[in-house]
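Enquirer: Take a look at the structures below.
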Structure I
Amino acid sequence: MTGLLYANVMAELLEDVRQGHLRAGSRVPGELELARRFSVSRITTRRALDLLARAGIVERARGRGTFVRAALPDLDRVRADLGLGSPGGGVGASTLGLLLPDFAEAYGLDLVRGVEAACTSRGHSLLLRRTYGERGAEEAGVTALRRAGAQALIVFPVHGEHYNPVLLQAVLDGFPVVLVDRYLRGIPAPSVATDNVSAAAALTRFLLDLGHREIAFVSPPIENTSSLEDRLSGYRSALEEAGLPARPDLALHALESSLPLHLRPENVRLDVARLEAFIAAAPGVTAFLVAEYTLALAVTHTLRALGRRVPGDVSVACFDSPGDPLDGPLFTHVRQDQEAMGRRAVDLAVTRLGGQEAPLRNPVAFEIVPGRSTAPPPAALAPAALTRAAPPHPAPPPSRKEPAP
């Protein structure tokens, strides 16, 4: 017994078929009978039977019951595809799969730590596979992790995808899938992520409170990436709340060197050239809100190469910035609670393994952490009349933690 409710029911019934206790054409015990046998709810047994029907083991006839099919597929392959592992137990008994583009100190490493710590504390095994941001690798990863015995998947989706058909099919089949960092519109799977609208709005307000009025937004391509779309929305809403227009000419979301497999010298040079043209076309900008840490590095490098001081002339704030035990973080940034994100994802995956429903949106707390990259705008560039008043020499406010809504 795995202790994972609907998976227990499927595993026992498959073993009954393997050993001949349930033969081709024989009637399978009904939902209520199975619920009493396994001490679970009827919802759990219905889900187990529905999944076995989709796998070609049984057929369900309304008003007549559930019967073992006459022609059965390979039972070992079915067990692997359902994430049940081998009949004798092994890694499939309590194994979760983590699929993500990559991980680094700036972002991702603490997420992995959170997932691993939660799995270990609950007695689960963990399989990990990277997609490097490629949709084909993500599709292959979903299949490979399930065949390796993963009973649930925690997936950090690749950038900008509409749908991963393999992932979507897994969700529609009832396989437990939890998304992290972002949600996918149209895929009814639970997701755990920062409230990126609120986080970007809070970071924009931080810059506004320093006295900045022309604030640029910089990101990778945002289309079909919910986290980036929400960050742009939060930036715009904070400006509008302050009575300032969200000017399209102050938004640059065409930088690609931060994407997995794109951090190559030629791509960095292209992004620097785009930034140089953007900065030249917007000389009044005194602050940049950057959606990712590595792009904040590129923005800072480009500004300094053009003779602009950071933060003396221009401030730069971003999402995520590695800590420095001596000098503190380089950038003022949104600190996402990645470890909490990972732990919550495991909680939801186990909930889904137990045959229970889970909420679709699960926000985690974030924090605005002041760094060495922001300051009030220089007097020469500050507008004479500000829509939103700011003190003449405001000090950066202390770290502000925003609770999850």
Structure II
Amino acid sequence: MSEVQSNPKPLLKGLKVVEMATWLFGPMSACILSEMGAEVVKVESHEGDPMRGLIHRLHDGVDWVFEIPNRNKRSVALNVRTPEGIEALRRLLADADVFIVNLRRGALERLGIDYASIKADHPRLIYAHATGYGTEGPDIDRPAFDELAYWARGGFMETLGPPDSEPIRLVGAMGDLPSAMNLSTAIFAALYQRELTGEGQFVTCSLYGGGIWANGFAIQGALATGENFPRSDRYSAFNPLYNSYRSSDGKWMQLAMIQEERFWGPFAEAIGQPILTEDLRFAEASVRRKHIREAVEVIERRIGEEPRDHWAAIFDARDFPWAPAADSVEIANDPQAAANGYVRTMQHRTAGDFKIFGLPFQLEQAPTETHSSAPELGEHTEVVLEELGYNWNEIAAMKQSGVIP
């Protein structure tokens, strides 16, 4: 066995990432890199990332919302609206490999830290711009959160749910988190290309683009046909075995027996409903299409007579494609999630053992880890400035003039 295999090290160990981003999209991309071993320095204003304490979700004194995208980082509080602050940022970028920002283009240009302004001084830098709507077109400066650019404009509000129902609401960060993975993917590709060419480059990813990608099945239908993807309810499903049902304990499950005819007879036998194969309304698929509601109601009544665990045992014994509609607490305690590192325990500075969700992938020869909890605002300002070559007199002067708090 090779040394790498017997003593694997984080893949990105030695990679330096400077993050000057707020909220969740950009910071989560930096967090993904940190979980793979990168050193991340988070540059914040004196007021801090507005994510700090904005959503008052404290448990055992831990701001668990801020913890999601900001673990494994060091925090530097810096007033980049001053010449001294910009100079400190440029020093920080001198040996950086990746710079992640989410300010709008105009703000970056006014500060002189847009890619065009710093490219010559940092030719190997991967400059990653997290945006709402992209870097071209009429809407590049529109305010954007994932509820807006990803969820609403990305089509989910009009694609999901029964006909004529109220729009389905996004629940926190459902657009930010996958978009962060998209941005990280672009960064990985740029780092690989840098290995080939020795040159850095500008990369960008938007919430809107991420929404279009995730909603691509419906959008491709519109591109091909000029029509919207049809919304349907449970009683008009094309296939009664590709549907959701509620058991007697109020818990829901999703069936995904896409090959309807393959499973129809075995399923009818498993739930004890011979009517599904004997009644002429249901026996053949071509006729069944005209009686979908009745078929769904037969299955619905039977599933509703027993708890979900009863059906779980029966369906699993027959290798039926199905899954429980798990709630968040069930996922947090799911041994399958823990076994793959999707949920794991980190050591938090105040809470001790603290459960947190991990990356959705693993590399056999490059472990991922959560090695520190989220930093306090500006916690590492002085030590990072020292690393950049500032002496204590200079640091004191920066504090006196308001460059650092």
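Enquirer: Quick one: P(r) over Cα pairs in 20 Å bins from 0, in percent came out at 22, 47, 25, 6, 0 when computed from one of I, II, so which one is it?
Expert: II
Enquirer: Which of I, II yields 20 for relative contact order in percent (Cα under 8 Å, 6 or more apart), as computed?
Expert: Details: I: 16; II: 20.
Only structure II yields this read-out.
Enquirer: Kindly point out which one of I, II the value 1.14 was derived from, the read-out being Cα Rg over 2.2 N^0.38 Å, for residues 52-195 alone.
Expert: Numbers: I: 1.14; II: 1.25.
Computing Cα Rg over 2.2 N^0.38 Å, for residues 52-195 alone on every structure in I, II gives 1.14 only for I.
Enquirer: Further question on the same structure: Out of I, II, which structure matches 0.60 when FRET efficiency 1/(1 + (r/R0)^6) of positions 180 and 300 (r between Cβ atoms, R0 = 41 Å, to 0.05) is calculated?
Expert: The value was obtained from structure II.
Only the coordinates and a few stated rules stand behind these numbers; no lab work does. Treat the numbers as computed from the prediction; the structure is a model and nothing was measured. Cβ atoms are built from the backbone, for glycine too; each structure is taken alone.
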